[in-house]
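So, here's a batch of structures to check.
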Structure I
């Protein structure tokens, strides 16, 4: 007899990947700010070298602001502690969206895309009104486990046991 799973599996963001992203973006923004504050800005003159210096300075601040925004975004996601998705006998619920029942879901699959050293894992399925695709790379679940859960819950929905 195969092992039984809980009636519902709730998947959250990974406890180690997201803090690593927060640390990386924070380090990038703090380090960039320190470098830009210690870089002397030449007095502006209408010359090519002055324009290059000013453009580099402006681009550096844009990178710092984007990195700080990304760190804040990941920190807010981690503080909210909301589930990314729920998978159970009743169906699939992505975030706070309404539950998609198994009778209205088809072609559910786990898509793994490799691009060099990077790997993206997505949960994809179709409903009568939409094609849903969710990136679960930063979640605390592996692609193999997600595949097993999809098969198990689909079978439980079609053939419930007593």
Structure II
């Protein structure tokens, strides 16, 4: 069995009993070796938040997460020239919609700080060109070692 960046994410199992009760397992994450993991926190999108977005199994959550991931992935690709990257939206929260995402990039010759700065600047540029759809004032970007608050750029 092999996995690709599109398989990266959080998985859980849900069981249903005869009486209608359900039980969920603890979420587990799937990773791929040799990828740089850039974590994006608090990316605020001009999308109305509804209670259905609390449920990661709901159709609305899946569609919203996919739309956000696709939007960010295409924008970062265009801005940075990095073709081998994948964006996974891992949480949606109230505040319009605040998204936490992982951006997975195949290893490059850049340092962790250079990669983080490049992604931060790319997200800031994407927000500036979004006509208010993405607000960069709340975004923080980090890899496993560093944290960058792009609202101060």
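Numbers below:
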read-out	value
Which of I, II leads on percent of Cα pairs over 27 Å apart, largest value	I
Which of I, II leads on distance in nm of label points 7 Å out along Cα→Cβ at positions 65 and 97, largest value	I
Test item: distance in nm of label points 7 Å out along Cα→Cβ at positions 25 and 89 calculated as 2.6, pick one of I, II	II
Among I, II, structure where helix-only ellipticity at 222 nm (-39500 (n - 2.57) for each DSSP H run of 4 or more, over all residues; to 500) as derived comes to -15000	I
Highest-scoring label, criterion being distance in nm of label points 7 Å out along Cα→Cβ at positions 73 and 105, among I, II	I
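Every number in this text was worked out from the coordinates using simple rules, so none of it is lab data. Please read these numbers as outputs of a predicted model, since none were measured by experiment. Cβ atoms are built from the backbone, for glycine too; each structure is taken alone.
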